[in-house]
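Read through the structures below before going on.
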Structure 1
Amino acid sequence: MPLLNDADSRHGPALIGALLRMPWETVLQRMLAGLHQRGFTDLGAPHLTVLQWPGPDDLRPSELAARTRMSKQALNYLLGQLERDGYLERRDDPRDQRFKRIVLTKRGQRAARAMRDIVGEVEAEWEQRLGPERFADLRVLLTDLNRHVALGHTPAGDT
């Protein structure tokens, strides 16, 4: 792997997208490995997109498709797999019978808890590596950045 700050590289230094992507890929790999070790061997990376925080509970499939930026067809395919494997159910929406709502089963809830536990382990390792203060700073910065993104702002556009 090239050095992240290697300005002399033919690619230049890593930009923010790469700096965010590389840790995420580590988290994803650790989640899959940890889930498989815990007996959730039927889950793959695409399923984690459906189950990732804050989870699909009580959403309509169309709402989850929008949140995950997936086509409705691709999402419904994954929902079908997860439903067959016992992670979730699609139930009638009590507020509008024309629609379905996603509900995690006990197995789905256990998988979601396992995912949080695994990510917690990764965070503990990173906190030990970076030190508690720097890790806390990282969390504050990422939370702040996510808040700006969620509001449709960019850090450069704020005054």
Structure 2
Amino acid sequence: MKLAIALLGIALIILVGIMRTQSNNIQELQREIRDLNEKVAERSKADGVQAKCAQQAGKAFDGLGYSKTEFSAYESHYAAKLDKCMMRVLHTDAQTARGKAIWAYVSVLDASEAKPYGTYAWHTETSKKFVIVPPVTCEVTLPTGEQKTCRSMGEFNELVKVYMEGN
């Protein structure tokens, strides 16, 4: 009888230990679920902000006098760290029928205020290969307010990443 009571006591101690472990595991899983639910809610909010930004950029694009054609386009991005709806406008002016140059323009601007943060302009030169023709204008204003001058489309794209990529 004493042996049975001792075995029941040991079994009870083991069961209490298992229950504590399970309780801790459940609490940890509940924390993980809560954290994941918060992330889902943040992502849903971010998706809504991106959609609103896309609408704002479309209105700004139209307001700037562009029409979405094969020669002009835009893309939008909500830069969460800056709390700004940004847009990149691409426009090509091809006047080759009259023997004139092809011009390419890229602007990065705040879609709400139409405030420019980056400007790139380039054109062909009949006497040079297009890859060696430098841009006419290549300037970016960083979030710090610092003005940067660039010498290529690659440099321009690198400088405007802060506005057009990531969160």
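For helix-only ellipticity at 222 nm (-39500 (n - 2.57) for each DSSP H run of 4 or more, over all residues; to 500), the calculated result is -16500, so let me know which of 1, 2 that is. Only structure 2 yields this read-out.
Using the calculated result 2.9 for distance in nm of label points 7 Å out along Cα→Cβ at positions 39 and 55, pick out the matching structure from 1, 2. Show your work: numbers first, answer last.
Working: 1: 1.8; 2: 2.9.
Among 1, 2, the structure yielding 2.9 for distance in nm of label points 7 Å out along Cα→Cβ at positions 39 and 55 is 2.
Identify the structure, out of 1, 2, from whose coordinates relative contact order in percent (Cα under 8 Å, 6 or more apart) was calculated to give 14. Here the read-out was taken from 2. Source structure of the calculated read-out (semi-axes √(5λ) of the Cα gyration tensor in Å, 33, 21, 16) within 1, 2: 1.
Coordinate-derived values only; no laboratory data. This is a predicted model, so every value here is computed, not measured. Cβ atoms are built from the backbone, for glycine too; each structure is taken alone.
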